[in-house]
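Q: Please find the structures below.
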Structure P
Amino acid sequence: MNVIDLFAGAGGLSEGFRQAGYNIIAHIEMDKSACKTLRTREAYYYLKSIKKIDLYEDYLMKKISREQLYNMVPNDILDSVIESEISDENFPKITSMIDEQLSICSSKIVDIVIGGPPCQAFSSAGIARDPNRMKDDPRNYLYRQYIKFIIRYSPKFFIFENVKGILTAQKGNILKALQKELSNAGYHIDYRVLNAKDFGVSQNRQRVILIGWRKEYEFTYPDFIFPIQITPISELFNDLPPLRNGLSVDGEKRYRRNAKVPNSFIRPRDWKVLSQHITRAHNQNDLAIYNLVVENWNKNNKLLKYNELPTQLQTHNNRAIFLDRYKLVPAKGISHTVVAHIAKDGHYYIHPDKHQNRSISVREAARIQSFPDNFYFEDSRTAAFRQIGNAVPPLMSYRIAKYLKPIITDLVYP
C-alpha cells in the first residue's frame, strides 16, 4: 500500500510503516537536517536492496562522503524526500512532486497518509512559556494543511499523531474543527491516547494517535494489545561501550564483545558498525550534580530537587520554582519522555551509570526512541538530538502499522 508521510521529521513514523511492508511514496519535511537524514535512510534501503550495504557502512565509517553516497542512489529515490514547508503557497509544487513519484509506481493511488503537524502549539511546555498560551500561533492550524492532502488524494485511511494537548487546545475547539472538517471530507475518525511503552518502546511516552477512514468502510479503532516485554535501560545500553563525557564512538566496529544485544529491532543481528555514540562535554559543576543525582537515586530511589543540592552547586538564582531541573534515565526501568529539549542540554537525561557520569549519548537517545542502530541522523549532534526528540518511536509505528495491515487489506481488497 502506498503511503505519504507529511511533516515527516526524521522519519520515525514512516520507518515503522516501511518495516511493516508499506511503500513510502514521499516524505514532506521543511527541516534541512531532517531531510538529509531521510535521504540517507533512502540510500540505506536502496543499497540494502541491491546487496551493497557495505557502501553504506563505508559512509558511516567516514570512508566516503555524503555526496559520494548519494551518487550511488537513483535520483527518483532521493527525490521522494520533498524538502518544503507545507503551506497554501507550496501545495501545488508539493503535490506535483508527489504525483511524479506516484507515476513511477505500479499503483498510482495513495492508500494511506501518515504524519502529525508540529506539536509545539499544543504542548504543555509551549503553552506555559507563551504569555498568550499559543492562541495566536499559526501552528495551531497546520492540521488544515494535513486535511488538504486528505482531500487531494482521498486515501483509504490516515494516521494523525500529536501530543495530548491537541485534545484540549483552545478549550477543545481545535479537535472539534478537525473532526468536522474531516467528516465533511468523507471520513470517520477516532482516537486514543497511546503509550509507547505498550508497544515495546523503553520509554513512557503518551501521544494521541488518531485514525481516519473513508465512510464506506466498516472499521473500529483497534485495542492494540500486545504480549510485550519491555527492555529496561540497563539492557538497552548493555552492548554500548562505556564513555566519559565529551568522548565518542562514531563509525567504528566497537560494540562490547559478548554483551547481550537488546533486540533485533534496535540492533539488527548482522549489524556491526556503531555510529553516533557521541556524548556532550559537561562542566565540573554539572558533573558534580549528575554524580549526586545518580547517588541519591541508587540510595533512596528518589530524584534530588534543585534546592536540595549543596549551596555551592546552586548556580541559578531562582530556587523556588522549576526544582526538577535534573533527572536520570533509570537503569532498572524505562525512560521518561524524550523531547526535543534534549538538543539544548542533557540535564533531564543523566546516564544511570555513576562511573560514566554524563548525560546520554545520541545513540542512547535514539535507542530509547527505538531507532535501529543502522539509522543515521545527519548534521550536528544538536540537530541529531532535536530530530530524535521530535520523532515518533519507530517500534511503536511498526507495531501499529503491522497490526493494521491485514485489517485494512481485508477492508480495501476483500
Structure Q
Amino acid sequence: MGCLLQINVTANWGSTGKIAEDIGKLAIDAGWESWIAYGRGNPSSESKLIRIGNDWDMKSHALQSRLFDNHGLASSKVTKTFIRQIKEIKPDIIHLHNIHGYYLNYPLLFDFLKEYGAPVVWTLHDCWPFTGHCAYYDYAKCDKWRTQCHDCPQLRSYPASVWLDRTERNFNRKKDAFLSHPDITFVPVSDWLKTELSKSFLSDYSAITIHNGINLDIFKPSQNITKQGNEKVILGVASVWDKRKGLDEFVKLRPLLPDNYLIILVGLSQDQISSLPAGITGIRRTENVGQLVDLYSMADVFVNPTLEDNFPTTNLEALACGTPVITYETGGSPEAIDDHTGFVVPYQDVTTLAEKIKIVCEKHPFDSIKCRERAVEFYDKQKVFKEYINLYNQVLKQ
C-alpha cells in the first residue's frame, strides 16, 4: 500500500504512544510498511522504530525550555539527523501526534515537510499546536490564543519556563511553521477540540474528528468483584494526578458523601497518598491492567472531575467495564457518555457532583449493559483506528 511514518513523543507507551502503536498495527495488517519515530523511552513495537535523539538531548531541550521559553526550538542536531532518516525510508504519509515533549525542533521539521511534499495527517491530543505556550488553557480561562498569545498566565505550567516569557514569539513561530505546509489534515480526538481548532490560526485546514479507542478484549466487566456490606465505591483514575486532573475536587468532595462511600484514586504518588484525608484510598500507578479492570468493574461509579481535558480514555475504560461515568463539563470529556450512561456536572460544582454520585449509588439509574454497549458501538479501537487507514487512502488520492 505504501509507507507510513508516525511521529510522537512516545511509542507504545502512555495514551498517545499506544494509539500510535495501534494505528501502526492496523496499517501493517492493511499492507503498509509502518514506522514510528519517538522521543523518549525504550519501547518495543510491531512497527519499525526510530529514536529521535537520546536522554541527554531531551534533558538539554527541557533545560532550554525552562530557562528561555524555548520549547520546540532546541534539538536542532538530532532533528537534522532524523530528517536524513526520513529521506531514507521515503514515507508516503507522515502522521504527527505530539511533536512537543522536549525532543524535536518543529521549524526544522516543517521546513523539511514543506519541501518533501507528502501529505501530513496530524492528530491533536491537546491544544499546544495553536498556542504560544500551553497544552491547555481552560483552567486559566485564557483565550489569547485566538488572536495573539502574550504575557502568558500559565508560564510555569507544561512546558514550564521559570524566567522568560516568549509566548508572543512562540505563537508567531508556530504560525509561520505550521501554515507553511499546504497539505495537512487535522484529526482532533474530540468534537470540542475540533471547535477550538476552528477558532485558531489553523482554521482553514481540513479537520475530521476521530475519537480515541480502547481494547475491549481487555477492558470488559470483571468477575473478580468483592465488596463489603453496603459499601459504595467511587473510582478515579489518572496517569498523573494534579489540580488539572481534579485531585483537589476529590478532597472537596469527600465531606459531602456518606461514610460508607469509599473513594479510590489510582495513579497517585506516594507523597499524594500520604496527604489524603480519611475516606480516600490512594493507589500508586499500576501497569497491572487486570487490577485496573477489577477496580473499574467493582466501582459503583467512575468520577472524572477533570478541569481541562481533551477526550480522556479513562471514561471509555470505565464504560467498557460496565461502570457509569460522571464528569465535569470540561473540554471533550462529556462526549464519552449519553443520557443512558452517566451525568455531566457543571464545572467545579462539587455539591451537584456529590448529589449525582448519591443518585447513581442509591437509585441505580444506569444499566451496566448500556455502558458496555456504548463502548462497543463507539470506542472499539479496531473500528475507530481503521478510520485512519481510510483517511490515509483518501488523502493519497487527492
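Throughout, read-outs are computed from the coordinates displayed, never taken from laboratory work. This one's a predicted model, so the numbers in the text were calculated from it and none came from an experiment. Cβ atoms are built from the backbone, for glycine too; each structure is taken alone.
Q: Supply the structure label, taken from P, Q, corresponding to mean count of other Cβ atoms within 10 Å over residues 319-326 with the calculated value 13.1.
A: Numbers: P: 13.1; Q: 26.2.
Source structure: P.
Q: Can you say which of P, Q returns 23.6 when mean count of other Cβ atoms within 10 Å over residues 7-14 is computed?
A: Values: P: 28.4; Q: 23.6.
Value 23.6 for mean count of other Cβ atoms within 10 Å over residues 7-14 corresponds to Q out of P, Q.
Q: Something else: I have 0.25 for FRET efficiency 1/(1 + (r/R0)^6) of positions 167 and 375 (r between Cβ atoms, R0 = 25 Å, to 0.05), calculated from one of the structures P, Q. Which structure is it?
A: The structure behind it is P.
Q: Matching task: 16.0 is the computed value of mean count of other Cβ atoms within 10 Å over residues 87-94. Pick the structure from P, Q.
A: Computed on structure Q.
Q: Thinking of P, Q, which structure, once relative contact order in percent (Cα under 8 Å, 6 or more apart) is computed, gives back 18?
A: Derived from the structure labelled P.
Q: Which of P, Q yields 19.5 for mean count of other Cβ atoms within 10 Å over residues 151-158, as computed?
A: P
Q: Work out which structure the value 0.70 belongs to, where FRET efficiency 1/(1 + (r/R0)^6) of positions 215 and 343 (r between Cβ atoms, R0 = 30 Å, to 0.05) was derived from one of P, Q.
A: It traces back to Q.
Q: Taking 3.6 as the value of distance in nm of label points 7 Å out along Cα→Cβ at positions 63 and 95 derived from one of the structures shown (P, Q), identify that structure.
A: Going label by label, the one that fits is Q.
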